[in-house]
1. Give the label, chosen from 1, 2, of the structure having the highest value of FRET efficiency 1/(1 + (r/R0)^6) of positions 247 and 375 (r between Cβ atoms, R0 = 41 Å, to 0.05).
2. Given a value of 143 for volume of the Cα convex hull per residue in Å³, point me to the structure among 1, 2 it was derived from.
3. With helix-only ellipticity at 222 nm (-39500 (n - 2.57) for each DSSP H run of 4 or more, over all residues; to 500) coming out at -7000, pick the structure among 1, 2 it was computed from.
4. 1, 2: which one has distance in nm of label points 7 Å out along Cα→Cβ at positions 79 and 335, as calculated, at 9.6?
5. Compute relative contact order in percent (Cα under 8 Å, 6 or more apart) for each of 1, 2 and report the one that scores greatest.
6. Looking at structures 1, 2, which one was distance in nm of label points 7 Å out along Cα→Cβ at positions 223 and 279 calculated from, given that it came out as 2.8?
7. Work out the source of 9.8 here, i.e. which of 1, 2 gives that when distance in nm of label points 7 Å out along Cα→Cβ at positions 63 and 303 is computed.
Structure 1
Amino acid sequence: MKNNASTSCLIVAPFDEATITRGISDCLEQLGTNPDLVVAAVSSDYGEHLSDLIDLLRIYGHASRIVGGSARGLFGVGKTSENASGLSLIFLSLPRTQIRVDTKGRQAKGKGEGADPMSGHLIFSNPIKSMKDPVSIDSYLRGFNTTREGEPIVGGIISGGPENKDLFLFTEHGKIKGSTISIALNGGIKFIPVVSQSCKPIGDPLVVTEVHENEIISIGRREAFAVLEEAFEQLDWSERLQAGGNIFAGIAATESVDDFETGHFLIRPIIGADLADGRLKLSRPARAGQTIQFQMKDPIIAEHALRNHLDEIKEAHGEPFAGLLFGGRSRGAQLYGEPDRDAVAFLEALGQFPLAGFFTHQEIGPIGETAFCNEHSLCGALFYDKED
């Protein structure tokens, strides 16, 4: 029986039929067989050429199943491209894997409803259409965590931009009308998720004591802004100089932790403050009773956490045959001061394997066995041969 296989390419250039045809043909030749799934991430300017791109993938890549979306930045093997025209492709040959693509936002059947457990799930969401869709990404993930508990799901909310028309998801049939593409992979592969955050906790972990929707009114029965000020004052002078725009709220993903550290929190931007009564407004709602600890974006912590996680994966599973990455909008050069650092970390830790992906508005991945929308993180899926 044929083995799993993959190949990838990163093209950093505006749409050019000859250049893309060569890249696609090279992928097919290296794969040595027709792909079962092609995942494509494109810069927004490719939108006007999307039907041509799909035709090229079908004709020269022999691709019958294509999923993808627009992005402001792309991943390749050891490389990234940010805020530039281009295309990131991965061809996957998965001869023993069932692939189910859904563009209607339908929930997978629960385990108790006659459905087999899945190897893993990929999900891409359009933030503009999601706001109008009765099945938003948040409600989708809540349902997923109930019906598919313990199954890994990884993906992202596409970035694209700056205009609404620049945000789009597509399949082999063209742009989709809905807000979500989900891909369920059943059997034949082992799917290892990667979730790595960019922040270190500052201040102390405390309990949220009063909220109104996404406004935190009090923490530990004190004004929320006063608690934030206290955390800031505990920083040394060099950290204070770097803190502008880099302080976030961290909401504990689980309360069953004795000592909270990087990776235990959902990072939430602070998008406003009411100094009259000390409220803090977050990007997403919080609940009274949750643990909160403020966070500071830190490139050293981010790279250290990622490399440690990859070393653990290498020791446990070896080198994957393919990978997909979804990087937060503040990763890359904005975090590190230079490009490629995350992509190079994968190359150095796990070896040279086909890798593709894109920068996202938000990243989807599990903390523990629960799937969340993450922010300012790096999420990914590594694919391994399933042992018989």
Structure 2
Amino acid sequence: MFKQLLSRAVLVALGVAAVLALAAVPAGAQQATTGVTLSTPYAGVAVEPGETASFPLAIAAPDGDRVTFTVTEAPDGWPVSIRGGGFVVDQVIVDPSSMPSLKLEAAIPADAAAGDYKIVAKATSSAGSSTLELGLRVAEAVGGDVTLTTDFPVLRGASDAKFSFDLTLDNQTPKDAEFSLGSDGPSGWTVDAKPSGESQAATLTVAAGDSSRVTVDVTPRSDAAAGSYPVTITATSATTTVSADLTVEITGSYSATLTTPDQRLNADVTAGSATEVPLTLVNTGTAPLQNVTLSPTAPSGWDVSFNPPALATVAPGDSAQFTAVITPSSDAVTGDYIVSVTASTPEVQSSVDLRTTVKTSEVWGIVSLGLIVAVLAGLGIVFQRFGRR
């Protein structure tokens, strides 16, 4: 009984040791290729007459082995080749660290009848051979489409803003295609369509089944009025043209000028008395000025009010009149003072500085004159009474 248990323990230990030894073998050694395998992720495709079907190929063979390619079966009159690096490839030397990108291309004649066809490719080396059978279904309207789209076709902002759209050019046809980009926008606007990241590129190539990004920068005219403006972007290849319709919504530019009707920026005021100074707010932008508030900055003790106290709206190109009522403090001495008036909206503000010259009140002038007359009269009486002695 003891011997049986010992034998079982030895067998278990040997099994564990074998598993550990296998785990210690490098992954590359476990997966060492001993034969030749030719494969593709797309074993059968549909294609239109006159188009070219392209099958990406993968080759597995011992490191350093020379592999020869042949096409053993193809429909009559169909040019079929294996290409890589811009060449028609007959042989490759296997290097797992830098295997070339290979593909089998089959040009389908324009008069090919609809139906199913077969192509057989073969890879042969000293380690053996491998065949790959490819299926093609020739039919109309299966070649895929080219589209030009964006997630955000409408952008909004002022006329002095720059608008940038991101578009996707998607080529779902079986052939690589080179596209030139075009644009159409409002007169006087600048519309620049270019491949993303390539500010100087005039064209872009999109591989079959792939997509590329397109950036469109739109700069409106500085005086563009508020409204919606269409912009059209096109991508044109040798066989197709696609377009995307974009919209720029201009909210208008905000600009204002505050001045006086006669452009004079000075006023004479009297200490303790109210003086009305007419002012004009001109909307020099392309968007309405709404909810205009008026605020003063004046010397301490002065009072400045407005009539009306605020402006509801001023249309583009129009002006609005209002009056600043300036009352200097009663003890203001003669001299020049600055009173600032500001017209503000949430988007823009404009200010004007008024130079105000304070003059003493006429009442005090009359009182002073009266005092002088009284003093002179008193002196006259004194001279008359005491001058005779």
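1. On the way: 1: 1.00; 2: 0.00.
Answer by largest value of FRET efficiency 1/(1 + (r/R0)^6) of positions 247 and 375 (r between Cβ atoms, R0 = 41 Å, to 0.05): 1.
2. 1
3. 1
4. 2
5. 1
6. This value belongs to structure 2.
7. 2
Laboratory data are not the source of any read-out in this text; all were calculated from the coordinates shown. Computed from a prediction, not measured in an experiment: that's the story for all the values here. Cβ atoms are built from the backbone, for glycine too; each structure is taken alone.
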